[in-house]
Structure 1
Amino acid sequence: MKAWVLGLVWLSAMAWGQAVRLTDGAGQVVTLPESPQRIAALAPHAVEMLFALGLGDRIVATVAYADYPEAAKRLPAVGDAFNVSLETLWAAAPDLIVVWGDAASPALRRSLARRAPVFVSQPRSLVAVAEELRQLARLAPAQTAEPLARLEAEWREPLDAPTVGQRVLPLVSLSPPRALGREHFFTSLLEGCGARHALPELVGVAPLVSLEVLWALAAEPEPPLAVVMSVEPDASLASLPPELPWRRLDPDLTARPGPRLFQGQRALCAGLAEVAAE
């Protein structure tokens, strides 16, 4: 009933030409004269967000590696999250552009904003992902009410029994070893599972980790669990010290700050609970 009423309110507002207002991940209010029909989503996770909200049919331009869901692969790409062909982008005639805050420079954002409204997506936690989805849903409430309700129901489902204080080293590369640092949103996933980062002193989003550090961790009386989020073959795991326990985790569920991140946390919590029970 609530969604139905919301839809009527939105349709009434559209009839009177009321503007659409939402707040992006940078805290800026984005105002559009009406619901956008042609959206350029210049980050893979933004594409996932729009599809999850039922707005995939409005995307007219995207970027490399926007490969989920399957329909996203058929959309025209105008570059990647860091480099965009402006000529190709403007040919798509977007009336809203969604950019990734960690990839689009302030100068690029200003340039884009001269031609179309810009929404900066910059979620750094599960809470921020949920809030951005709610904001993007305001682009077309009559169309997004039902998908958003399904997402929110999923968010409210309790997690599997979380671990308490388990130390985890999140690795996204083995050749060379590279971990997710404390500034990456994966830290919030660990905290949601009752776990903690094995190297909280790591600075940056994905810093390198020396072999000496790995061997030092492996030599501890209770070495941390290495969660490997890499597409490298199993043979690459031989680079880890044999005393360091490890588990693989699907990087597609944990590397992008989109709606599948909630599935990633469930997989992480379940995996940590299994290890704790061994």
Structure 2
Amino acid sequence: MKLYISADMEGVAGITSLEQTNPVGQPEYARSCELMTGEVNAACEAALAAGAAEVTVNDSHWNMRNIIHEKLPPSVRLIRGSPKPLSMNQGIDPSYSAAAYIGYHAAGGTHDAVLDHTYTGETVYEVHLNGQACSEARINAAVAGAFGVPVIFLSGDQSACEDARSFLPWVETVEVKHAIGRYAADSLSPAKAREAIAAGITRALAEAGKRGAKPYTFESPVTLDIRFTSTAKADMAALLPGAERVGGRFIRYAHDDFLTVFRAFRVLMTLGGSVE
């Protein structure tokens, strides 16, 4: 059994501010890397103890250079750095039995959610696939699903957990903090958060089969709708061949293949992010 882990930072216990998550000149950032690494390590150790033959971790926050590799079990492989073709999903393939998401957060526009956004809050306000509002967890679960891999675990605040359960009814979720707003939360201690994650991973791996865990997919054709944060960003995104401008800040892209849509999503964000 092989487990794939995608790890973000905003959903980690004790994280409540942009300053904590920003690697550029912020004094709290180094401590945040330790907190993130601690939760990822707890998940890795639990998976290995539960019988996982291999664990791969994809560092999925900001510049994707956050996790302290030597603090993970020696057998764990770490995918680090950016850009990566599949971004938060880099390294996922059909050989993995399951995927787990550590430190995830809710979609942009979600109330009572710490640091809510969808991939890039400066560029994208909201994302829909086949008319359904999408968080990073939902988009990434569909990428995993395209490779036949079910997502069985997610940790984060209460809104991230509620979101995951809404489209993955079998998923094990661990609430490591309770958001009071975008920049405040009632959080577990790092030690208790790690204990809860370890226990949750153990349950998820043991019960995935009887819970009916399966790859999450969207029906084809897949239609992506992105609402950008400004018309200027939509102006640039509309340059992508195949993109349709459907409103001042709205771009649509459709294709039969989900992974093609995901790659277009990444290009649209990059184009939109090239202007203020």
For this session: State the single structure among 1, 2 that was used to calculate semi-axes √(5λ) of the Cα gyration tensor in Å, giving 38, 22, 15.
Result: 1
Exercise. Which structure, out of 1, 2, was volume of the Cα convex hull per residue in Å³, for residues 95-134 alone derived from, given a value of 120?
Worked result: 2
Exercise. Hey, distance in nm of label points 7 Å out along Cα→Cβ at positions 119 and 215 derived from one of 1, 2 reads 2.1; which structure?
Worked result: 2
Seminar exercise, completed: Working back from 21.9 (mean count of other Cβ atoms within 10 Å over residues 183-190, computed), options 1, 2, answer is structure 1
For this session: Work out which structure the value 0.95 belongs to, where FRET efficiency 1/(1 + (r/R0)^6) of positions 199 and 239 (r between Cβ atoms, R0 = 30 Å, to 0.05) was derived from one of 1, 2.
Result: 1
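Values quoted throughout were computed directly from the atomic coordinates according to the rules given, and no laboratory measurement underlies them. Here the structure is a predicted model, which means the values were calculated and not measured. Cβ atoms are built from the backbone, for glycine too; each structure is taken alone.
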